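> Take a look at these structures.
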Structure I
Amino acid sequence: MTPRILTFTGAQGVGKTTMQCLLSRSLKEQGYHVLNQYVNVNTSISREAKEKGFKINEETDFETQSYIAYKYMLADIETRKFAEVHDIDYIILDRSVLDVIPYIQASPNISIKETAYLTDMLIAHYALHRSELIYVKPLLTIVSDGERSVDPTFQLKIVREFENVLKTLDRLQLPYYNLERASIEQRMLQITMEII
């Protein structure tokens with residue numbers, strides 16, 4: 001059985017995890033078998049990278065983003081296989097492999113060649129291993145999660161780079177949904193009406 005995969009994407013602090021938890025709970029209440037996290041990933045991949053001494057946020061570099069990109073791609077493949085073997089109906093994730101790209105693009109410490117290599121690799125992975133991507137539009141304020149930068153200039157850069165990722169998806173004719181700025185209830189209604 002092939003599970004239906006829905007993946008939230010967008011900048012830090014936009015409500016991806018909240019929406020993922022609510023949608024997972026709603027589907028479980030309807031009797032579906034739901035997997036709502038990457039298998040073999042016990043903490044955020046960027047948090048794990050930081051704990052291992054890699055540089056994240058504004059200081060990030062090619063080594064860090066390579067590590068994070070490969071971890072996401074591996075987790076994505078392992079999660080899909082686990083779900084197939086265990087008869088999971090839905091995989092609902094609050095991060096996408098595409099979430100890495102804006103941090104690569106925004107970093108002054110990653111060369112143009114390195115940026116192109118990692119970006120092309122992640123886009124190719126997504127094109128081969130697609131999900132129903134839900135882009136969560138940014139809110140007006142960013143709340144610290146203790147991991148990602150809340151510097152407004154840096155966050156604006158990240159949001160712009162997410163918009164560039166969406167333009168790339170448009171150019172490649174890879175579909176996605178836009179989840180509008182709204183209350184949690186309104187966002188859940190939009191997901192229920194347009195996606196599920």
Structure II
Amino acid sequence: MEIRHLNEMKEVLYDQKWAKNAPNFALYYMYRAVKKKSGLRYNITVIPPRMLGNEFVKTKGHDHLGKFKELYTVLRGEAIYLFQKCKKDKVLDVYAIKAKKGESALVPARYGHITINPAKQELKEADWAVEDCKNVYGFIEKMKGMCYYYTKNGWLKNKNYQKVPKLRFKKPLKTVPEDLSFLKG
């Protein structure tokens with residue numbers, strides 16, 4: 001089990017005033033490679049309900065190198081998945097998927113993404129990813145988060161991005177495909 005602490009994420013939070021004085025604590029828990037099958041690994045992440053100042057708790061966010069995709073499924077609670085595709089510092093596309101227990105979200109190749117827990121209950125999610133797929137955090141850290149933050153006041157644009165498209169919403173997948181080989185690119 002890996003634990004992501006607040007001090008590892010302060011730079012990607014909306015509420016920097018709150019983050020400056022907040023004590024370090026555990027934000028979420030990652031269980032890597034719980035299962036392996038056909039070159040894929042099954043991971044579980046548990047995100048307790050919490051506010052980070054004015055922002056709902058979220059994962060740090062990452063991109064992938066190459067053509068890899070990922071498939072997330074909500075096991076308990078609710079999730080908002082935020083996806084963005086960038087070229088250099090320009091956001092080409094951004095959308096969110098709201099999902100509840102049993103629903104899934106597919107991460108397209110070359111999209112950065114985060115998971116947000118917008119509810120007052122624990123979020124438990126699983127994901128299937130290619131075994132040798134590496135998470136890359138540098139761009140999201142450099143930009144101080146994704147291009148939108150989800151706060152008590154709704155969606156707010158991250159001012160570190162010059163131009164951000166209007167946020168659109170997609171529906172979650174209702175079932176998980178049996179053959180996950182498409183995740184390999």
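Every number here is computed from the coordinates shown, using simple stated rules; none is lab data. Just so you know, these numbers come straight off a predicted model, no measurement behind them. Cβ atoms are built from the backbone, for glycine too; each structure is taken alone.
> Matching task: 16.6 is the computed value of Kirkwood radius over Cα pairs in Å. Pick the structure from I, II.
Comparing all candidates, it corresponds to II.
> Identify the structure, out of I, II, from whose coordinates distance in nm of label points 7 Å out along Cα→Cβ at positions 21 and 37 was calculated to give 5.0.
Computed on structure II.
> Now a separate question. Supply the structure label, taken from I, II, corresponding to relative contact order in percent (Cα under 8 Å, 6 or more apart) with the calculated value 33.
I
> Sticking with this one: From which structure (I, II) was distance in nm of label points 7 Å out along Cα→Cβ at positions 5 and 165 calculated, if the value obtained is 3.9?
Source structure for this number: II.
> helix-only ellipticity at 222 nm (-39500 (n - 2.57) for each DSSP H run of 4 or more, over all residues; to 500) computed as -1500: which structure among I, II?
Matching structure: II.
> Assign the value 3.1, calculated as distance in nm of label points 7 Å out along Cα→Cβ at positions 69 and 157, to the correct structure from I, II.
Structure II accounts for this read-out.
> Consider the structures I, II: one of them gives 3.6 for distance in nm of label points 7 Å out along Cα→Cβ at positions 85 and 109 as calculated from the coordinates. Say which.
Of the options listed, only I reproduces it.
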